[in-house]
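Next up: some structures, all given as structure tokens.
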Structure I
Amino acid sequence: MTFATWRGTVGIIKPTMRPGGLEDMIRLLPEGIGVIGLYNDIRRGTRDEFRKVMADYDDKVARLAGAGVDMIHPEGAPPFMVMGLDGERRKVHGWERKHGIPVFTSGMNHVRALKALKAKRFVGATYFSGDINRTFADYFRAAGLEPLAMEGIDVPFDEVQLLSSHRVYAHVKQAALKNPKAQAIYMLGSGWQVLDVIDMLEKDLGIPVVHAVTARVWEILRRLRVHAPRAGYGTLLADPP
């Protein structure tokens, strides 16, 4: 069966069975855009799990292509970033050749958003700790950007959604103040619920914020040729570049 709405339909693959991110995205999309959402079941947030989950992405990309969506967005920056930029591109191009439908990952979306904002130097914030943050930074360097820092919060992967937005605000602000040459802030992942502080961070620090949910909405609108600015959630949606 083919699903369609009058402005277009996007197929989404969530990396975890964690509520919040999909609902936030749908609330920010304007009327007339349809969403079909499928879920993977990443639970530990480890490199090994990110590598093994690719077979699940393959299956769900095929299912969404069969549903006749206009584009497919396999979410989850870490599973693709650990593949490296070249590995990610090969994977995406393979899906596009096989199914004939445009595909974009979270990492591709985040790179495009930063470049659209003309922000080469940025400070990153994540809800991961340790060596994997260097892997995230290397991904952006390979894309021609300059991450000045990739600061993680030490929180269990399955408890990210419990972080208060105020704690995340403080974490991001501290990282930004340590890197005054940053032209933007990058917040990896839609696991943390922080839409209420994005606009506040931009106003307090004077630079734009690229957050997974708002960047995703920005790209969906751009690809569907829909102009629907929305204030209160940062520059990407209030004044789309």
Structure II
Amino acid sequence: MTYCVGLLLNEGMVLLSDTRTNAGLDNIATYRKMFTFEVPGERVITIVTAGSLSVTQTTIAELREAIEDADATADTSILLAPTMLKVAEIIGNTLSRVRSSIDEKLAVMRQGASASMIVAGQRKDGVMRLFLVYPEGNFIEATEDTPYLQIGEHKYGKPILDRVVTPATSLEDAQKAALLSMDSTMKSNLSVGMPLDLAVIERDACRVSAKRRIMPADAQFSAMSDAWSEALRDAFVKMPI
């Protein structure tokens, strides 16, 4: 399993994903689940993925092939699409087609495959947009009322996002909220784990403004996790009945 989250804020967007995959307790591996496509200054698109690796890897590979195709058009390439809505549509159609094809192959074994994606991006002179693309290819969009989207093991990290994240949240605080959301998830679910990939996209930059890979021995993340645990314990002790 996995956990990924995307936040849409007035100042920009923050995305975070883990890298753990498992097909049983004795088959755990690390795979990148965050992918960026950009033409700096013109557009940026970041995708985070959850679900079957066979579906997500094939979908990303097909999106890349469509970009590199000499006959690529605005209907086939996410780097030529006229709007972020069209980008989400292209990604949704590709995901749905790949999932259906793999599902058909697995049907003989009475198995299935599924995957979902968070798509964040902005075009020059356009607005920032954040979408959650479902396995069937349909999608929803983050709004001012719900400025974040999650995929994978989302329930453990949701409470802190509900309590602290609004569109006015700063990029610095949003990174903190996303990381604490991931920390809470990792403490409660062993199928989510490091390394973590963090990306920040500032509004109107049309490029990834900051990237960070967080390893298990990361001192800054460990200090934040310890401080959060201590703060929760202190608040619990002081809480009246």
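For which of I, II does relative contact order in percent (Cα under 8 Å, 6 or more apart), calculated from the coordinates, equal 19? The partial results should precede the final answer.
Values: I: 19; II: 28.
Of the options listed, only I reproduces it.
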Value 2.1, calculated as distance in nm of label points 7 Å out along Cα→Cβ at positions 12 and 188 from one of I, II, is from structure I
Which of I, II yields 1.3 for distance in nm of label points 7 Å out along Cα→Cβ at positions 140 and 172, as computed?
I
Answer label among I, II for the case where FRET efficiency 1/(1 + (r/R0)^6) of positions 76 and 220 (r between Cβ atoms, R0 = 35 Å, to 0.05), calculated from the coordinates, equals 0.25:
II
Label whose coordinates, when helix-only ellipticity at 222 nm (-39500 (n - 2.57) for each DSSP H run of 4 or more, over all residues; to 500) is calculated, return -11500 (choices I, II)
II
A value of 1.03 was computed for Cα Rg over 2.2 N^0.38 Å; which of I, II is the source structure?
II
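Quick note: the coordinates plus some simple rules give every number you see, no bench work behind them. None of the values given here were measured: they were computed from a predicted structure. Cβ atoms are built from the backbone, for glycine too; each structure is taken alone.
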